[in-house]
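In structure tokens below, several structures.
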Structure I
Amino acid sequence: MTKNELIEQMAAGAGITKASAKAALDTALNAITNCLAEGGKVQLPGFGTFETRQRAARTGMNPQTKKPVAIPAATVPAFKAGKGLKDSVDKK
């Protein structure tokens, strides 16, 4: 699903215009991004949790030259699916 398809489904489901749905989606994504950038966590019960995790520095290898490359530590975004989402996806 693309962003435009999501906007169309949001507009149809909420009975609003596509422009309003796009504004709502953009606002939600910006709020999540800003919260994570500040080191926070966004919990959506039944759906999942967006958070940041620390990735340690490590040594990698350049596949062309086979020489070691230092990969610095980084803070990366992560998503952990909630029970409701897991149950919806795993229909056995």
Structure II
Amino acid sequence: MTSEAVISIAERGIMTVLIVCGPLLLIALVVGLIISIFQAATQIQEQTLAFVPKIIAVLLGIIFFGPWMLSKMLSYANEIFSNLTRFVG
């Protein structure tokens, strides 16, 4: 296996991780920003006020984006396993 092939596999893996995690990270970012603006406007500095809504939003995001995320991960895993003989040989 050449170094270019290893780099290509690693690059595809990193891109898959970023694509799969991206929607959940964006949801957490938006909800965190909204909560921070609310906390700054009301001067409420309760720490659980920031974490609980983010956890709920990310769980809802997993429910909504879960099938799509799973299909992306399975597609990548299927590609890796189907070309395994080419990588090892």
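Just so you know, all these numbers are worked out from the coordinates, no wet-lab data involved. Model, not experiment: these values are computed from the prediction. Cβ atoms are built from the backbone, for glycine too; each structure is taken alone.
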Can you rank I, II by distance in nm of label points 7 Å out along Cα→Cβ at positions 16 and 32 and just name the one with the largest value? II
If relative contact order in percent (Cα under 8 Å, 6 or more apart) is computed and equals 20, the structure in I, II: I
Given that percent of Cα pairs over 23 Å apart, derived from a single structure, equals 46, which label among I, II identifies that structure? II
Quick check: 8.9 is what I get for mean count of other Cβ atoms within 10 Å over residues 56-63, calculated from one of I, II. Which structure matches? I
helix-only ellipticity at 222 nm (-39500 (n - 2.57) for each DSSP H run of 4 or more, over all residues; to 500) gets -32000 when computed on, of labels I, II, structure II
Given a value of 3.4 for distance in nm of label points 7 Å out along Cα→Cβ at positions 48 and 64, calculated from one of I, II, which structure does it belong to? I
